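Structures incoming, each one as structure tokens.
Just so it is clear, none of the values below were taken in a lab; they were calculated from the coordinates. Since we're looking at a predicted model, the values are computed, not measured. Cβ atoms are built from the backbone, for glycine too; each structure is taken alone.
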Structure 1
Amino acid sequence: MYTWLLICLTVAAVFIVLKLAYVFCTALLLPITRGALYVSTSRVRITAFMDAVPTQSGQLLVDIGCGDW
């Protein structure tokens, strides 16, 4: 019984330490990124998206929310 309690408390402690590390690293990056982290989309995903969306020649496609402003 005490072994399971020790294991559960150890796992919980590891998760708490990892969460605190994440919060600390995020707090350090906020002044640099001004709150928005930029992650580029791979060419494979862009191509798959463009193939899945039916568009005609000359049609304008606007991705609302894209960009880093």
Structure 2
Amino acid sequence: MPKLKTKSGAKKRFKITATGLVKAGVAGKRHRLISHNGKYIRQNRGTKTMSGPDATKIKTYMPYA
């Protein structure tokens, strides 16, 4: 069997934790932040873990992660 290719867009955007969860950066924090309140900006700092169905889809994109 040939090796499977990793989707290059997925390897730039997601990381797999040691317990198998998928970490991703939070959307909506690049521009137009003046229209959001401070609570929104604070809560969207850092990274979040993806939900179960999304995580299984992402793991198919990264077969060797």
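Figure out for me which of the structures 1, 2 the number 2.9 belongs to, where distance in nm of label points 7 Å out along Cα→Cβ at positions 8 and 48 was derived from the coordinates. Structure 2 accounts for this read-out. Among candidates 1, 2, the computation of mean projected area of the Cα convex hull in nm² that gave 8.8 used structure 1.
Source structure of the calculated read-out (helix-only ellipticity at 222 nm (-39500 (n - 2.57) for each DSSP H run of 4 or more, over all residues; to 500), -21000) within 1, 2: 1.
Computing distance in nm of label points 7 Å out along Cα→Cβ at positions 24 and 56 across structures 1, 2 gives 1.6 for structure 2.
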